[in-house]
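Each value in this text was obtained by applying a stated rule to the coordinates, not by laboratory testing. Just so we're clear, the structure is a prediction, and the values are computed from it rather than from any experiment. Cβ atoms are built from the backbone, for glycine too; each structure is taken alone.
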Structure I
Amino acid sequence: MTSAILPDAEATLAVLADKMRGAIAHDARLIGIYSGGAWLAERLAGMLDGEHPVGYIDVSFYRDDYAQKGLRAKLETTTLPFEVAGSRIVLVDDVLYTGRSVRAAINELFDYGRPEAIELAVLIDRGGRELPIEATYVGARLAVARDLSIVLQRHLDGGLELSVEQAGGAAGA
């Protein structure tokens, strides 16, 4: 798979927002998983009807492969400027792959309280799950070889772009 056959990230984000409109709770809290999910959550909050406060979560210390892969070069701070307990949460991630990042995010969320419900929105679902995790809202589904990673990049102007790289120790989502 080459970048030439990847979907346009901006168009895929618009598809994802269309699928979420009218389906998510009017007051759902959006929580982006760093880093691509954080960028997407910010953008989705402005594209969806209703009030959707945005929070961010860094799952580095909650991953079950932490001992094998170690920490990412850049750690972020989990920021949840709202009550998690009793809230309807939409976790947002860029690429859903193994399901391990999502599992880690759910584990971390419960340290902040018990949400009423958790849904998952992803820009790309590439298959290859190792855990029984399924997204509620998906921008696009792609088949990608295990030795490749789909990477979401954000340009200085805020525009998004997808690319493909060799999977060199990248944390599986």
Structure II
Amino acid sequence: MGEFKPGIGLVIRHAYLWWNEARAGREEGLKDRPCVIVHMRENEYHETEVYISPITHVPPENPERAMEVPKATKKRLGLDAEPSWIITTEINRFIWPGPDIRSVPGGGSAYGLLPAAMTRDLVQQIRDNARDRALLVTGRDDEALIEKVRQQRKSKKESVKEKDRER
């Protein structure tokens, strides 16, 4: 799958790791599922950190802390017809693109975008949950692998600088 740019409201397929699974010691999600990008930021290493919320068929325990996906939106995105919710009480965080992104069924890199108004409401609900300390964040990066990539990037930059000095 080729690299593509992330964006708020983009629905991707990801091996989402639920917070309770991570807490039990799992390192990999049990199922690839649609997830929505709800936040992005550039970290101190100039990498894009992406935060995603899962989409699930399981009705939420607390409906006020989730968002049902309208049937028309599911159809436009190519998702199934079963009722689904975006869970806003937990998110996964990873450095883009990350190894857990999957191609969508039928090929392609993403399902598409949520409607703008729905995306705004979703992001606001995530922020409200964070403010209320009702948001769980599961980091999905392999720290050893990330450090290795950072060191390779640093060595490459130093090599380029050395070649520039020699000219």
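Tabulated data
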item	result
Origin of the derived value 3, 14, 24, 24, 18, 10, 5, 2, 0 (P(r) over Cα pairs in 5 Å bins from 0, in percent, for residues 18-105 alone; candidates I, II)	I
Comparison of I, II by distance in nm of label points 7 Å out along Cα→Cβ at positions 42 and 98 - largest value held by	I
For Kirkwood radius over Cα pairs in Å computed as 17.2, the structure of I, II it came from	II
helix-only ellipticity at 222 nm (-39500 (n - 2.57) for each DSSP H run of 4 or more, over all residues; to 500) derived as -6500 - corresponding label from I, II	I
